[in-house]
Structure formats: structure tokens, C-alpha cells
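A short reminder: the numbers here are calculations on the coordinates, not readings from a lab. Here the structure is a predicted model, which means the values were calculated and not measured. Cβ atoms are built from the backbone, for glycine too; each structure is taken alone.
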Structure I
């Protein structure tokens with residue numbers, strides 16, 4: 001039994017139309033997920049459908065699934081960004097809020113470096129050279145993001161579908177302890193936690209990533225009854 005994979009560029013990222021690193025609302029992302037899932041279900045009749053998401057995308061996925069739980073057979077979350085460790089100064093948050101209130105678009109550097117994401121020197125080189133890598137976001141993006149994480153955190157007890165959380169053991173970008181606490185709020189019968197000691201935030205691009213892909217595939221196939 002094979003696994004078909006769909007991987008869109010989200011609004012504000014990659015090859016999507018519109019400005020990069022800017023959103024006034026996350027509704028365009030939710031609309032894209034809705035459209036994508038409908039397409040996947042139409043093209044894979046009677047096959048189980050899973051949603052896999054990483055970091056910020058994982059929090060978005062939780063928020064979306066909490067609204068539409070019946071559409072999926074399972075949810076896979078890699079290093080979900082429920083609480084970050086990026087230490088944005090208060091003055092910068094206040095400055096961003098000011099620009100939201102006056103409806104002026106202002107960009108801010110995202111305080112992370114590729115070496116926090118992976119130990120793979122080739123991936124680091126690619127990230128540093130990639131013109132599509134989003135390293136700056138607008139004030140509007142930041143304040144649209146905050147309610148998404150708040151809803152995702154509250155959603156844990158309501159998620160009735162199988163949920164697998166894959167957590168790096170050396171993540172300097174995301175608070176893994178907060179993620180574990182959130183995980184404990186999931187229904188016990190349908191939750192799985194897999195930890196990877198020594199791995200950095202970007203599990204899918206880390207060194208020795210093959211076991212992680214294998215764990216993901218095994219979980220999907222197990223939930224599919226294969």
C-alpha cells in the first residue's frame with residue numbers, strides 16, 4: 001500500500017501569490033487546506049486521509065482540524081509551534097501592535113538562524129541561499145497568528161481523531177515542555193508521542209532523518225489498517 005503526498009505552498013510562503021511573510025488573516029490558509037483536503041478525498045476515493053504539518057503549520061493544522069474533525073483519519077504534528085522560544089522583545093511587540101492599529105505594513109526579522117533548524121550543512125547552505133525562505137514577517141502576520149495558537153492550545157481535549165506528535169529533543173525554537181503538556185490534554189486512547197533525542201527543530205531536514213520518515217509512514221499505515 002503506497003502513500004500519496006500533497007504539499008502545497010501556503011499563502012504568504014513559497015511560490016504562492018501575494019506578498020511573502022504577510023497575512024491580515026489566516027483564513028486564506030484555512031481555505032487552502034479545505035480545498036486541498038477536498039481534492040485529496042476526490043482523487044483518493046475510500047482511502048484514509050491524513051494531515052501532516054510542521055512547526056507553525058502544525059498549530060494551524062490543529063486549529064483547522066478542531067473545526068473540521070470528521071474529514072481526516074489522523075493528524076501528524078512535527079515540532080508544533082504552540083509556544084516559541086524566540087524571545088521577541090516587548091518593545092518590538094508594541095511597535096508591531098502600533099503598526100497594526102494604524103494599518104501600516106511593517107516587516108520584522110524573524111529571530112532564528114538555519115543552524116537552529118538542522119545540523120545538516122547542505123540543508124543550511126540551501127536555506128541560506130533560498131530566495132523563497134521567509135525570514136521577515138509583518139506586524140499584521142504576527143497578530144493574526146496569536147489567536148491561531150491560542151485556539152490550538154485550547155483544542156487538545158476536543159481532538160477525537162488519532163494524533164501523533166513527533167518532537168525533537170534539542171529544539172531551541174519551540175518550547176517542547178509546553179508541547180508535552182498540551183499532548184497530555186489529548187484523549188489518551190488516540191494519542192502517540194515520538195521523541196528524537198539530540199534532533200533540532202526541522203525533523204524532516206535533520207541529519208539521520210530516514211528513521212523519522214519511517215516512523216511517520218509506519219504510523220500512517222497502522223492507522224490505515226495496513
Structure II
């Protein structure tokens with residue numbers, strides 16, 4: 001489910017924008033009226049897009065975007081303002097804002113922009129999940145490989161990693177790791193000179209029992225039987 005955060009200290013306007021988005025089909029829309037309230041929302045939830053007014057009563061939209069990026073929050077930002085200036089537009093873009101719109105905004109135009117940004121966001125999320133999975137496949141044989149290694153490599157939180165695996169790969173990190181280790185083991189079992197214990201260790205499994213369990217789950221037969229099938 002795509003979640004959108006609308007941030008504007010003009011509460012009637014914020015409510016209007018939420019109604020426009022809900023009418024267009026996006027039901028998971030949250031309102032915030034200050035920069036700090038918005039930052040709390042962004043830290044607690046996973047939002048695909050944040051529609052943020054540039055001028056807020058505490059911290060402005062640029063500062064909110066800066067703090068979000070410092071906290072490794074990957075939500076895309078659409079900056080809204082009645083004070084469109086080249087300087088603020090450049091700063092917002094430099095910090096990673098994906099769009100910059102000047103008020104007043106027509107509902108049809110807003111819906112069109114949000115639709116386009118969400119398509120790009122979802123495509124980027126899918127690509128990121130693919131890169132995570134590729135790194136996991138490449139490092140699966142490392143028995144010490146952890147979620148923290150992915151977080152460090154891609155600058156995202158453990159919660160974001162878990163959500164990417166769950167929503168994009170339809171699997172949890174441990175199960176996906178076991179899958180890649182099993183795939184590697186299937187290749188190594190073609191070498192009759194390797195014992196099952198050696199194959200297990202070479203693939204990152206703690207021992208041959210873990211190898212047996214993984215094969216039973218992913219292949220449907222044990223590694224010894226699988227090796228026999230390869231030889232036939």
C-alpha cells in the first residue's frame with residue numbers, strides 16, 4: 001500500500017490536498033502541520049511521497065528534507081510553496097526533492113504529478129530490491145553476512161531492508177539467504193569429490209544439518225539424493 005504524507009501548516013489546505021489524493025485513489029494519506037511533526041511521522045512510518053510546504057512554523061521544508069536524508073529516510077519529496085524562488089528550488093533539488101510546485105495547485109495537475117512521481121518511486125524501489133538481492137546472492141557464502149551489511153552498503157535501515165524483502169521479493173531476509181545458499185550448494189554438489197559437510201561450509205551453512213533442512217525446503221529432496229539425480 002502506497003503511503004503519502006502531506007505537510008502544511010494551513011490545516012484547511014492540508015485537508016483539501018488529502019481529499020484530492022484520496023479521491024484519486026490513494027487512501028493511505030496522513031496530515032502533519034509542522035516540520036517536527038512530519039519528521040516524527042517519517043521516522044515511524046514508510047512513506048513513498050511527502051508533499052511538503054516550504055514555509056512551516058518551526059523548520060522549513062528544506063530543513064525537513066535535509067534532516068530526513070541525514071536519517072536515511074528514502075521518502076521522495078514534493079515541495080509546495082507560494083514563494084517560488086530559483087534559490088529554494090535549486091536547494092531542494094540538490095537535497096533530493098523530486099519536484100517543486102508553486103501554489104495554487106490545481107487538483108488535476110497535482111494528481112498528474114503525484115501519479116508520475118509514484119510510478120518512478122515504485123520503479124526505483126523495485127530496482128533497489130534487486131540490487132539488495134544481488135548483493136545477498138554474491139555474499140551468501142559468507143557465514144557472517146547480516147542485514148547490517150546490506151544497511152551499511154545501501155545506507156538504509158534494517159526496517160527498510162525487511163520491508164523491501166517482504167514487499168518486493170515476497171520473502172524474509174533469512175529465507176532469501178538460505179535460498180541463495182541452497183542455489184550455490186546445488187552447483188557445488190555436481191563435484192563428487194566434495195563431501196556434504198564441505199559443501200555446507202562452502203555455502204555459508206553452519207553445518208550439514210542446516211544444508212539438509214534448506215534442501216528439504218527449497219528442493220524437496222535431500223542433498224545426497226539431489227547428487228544422485230545429477231549423476232543419473
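Which one of I, II has distance in nm of label points 7 Å out along Cα→Cβ at positions 140 and 188, as calculated from the coordinates, equal to 4.7? So the calculation was done on I. FRET efficiency 1/(1 + (r/R0)^6) of positions 68 and 92 (r between Cβ atoms, R0 = 25 Å, to 0.05) was computed and gave 0.15; which structure, I, II, did it come from? It traces back to I. Assuming -18500 is helix-only ellipticity at 222 nm (-39500 (n - 2.57) for each DSSP H run of 4 or more, over all residues; to 500) as calculated from a single structure, say which of I, II it is. Answer for the origin of the read-out: II.
The maximum of percent of Cα pairs over 23 Å apart over structures I, II, that is, the highest value, falls on II. Which structure, out of I, II, was distance in nm of label points 7 Å out along Cα→Cβ at positions 12 and 108 calculated from, if the result is 1.3? The value was obtained from structure I. Assign the value 12, calculated as relative contact order in percent (Cα under 8 Å, 6 or more apart), to the correct structure from I, II. Derived from the structure labelled II.
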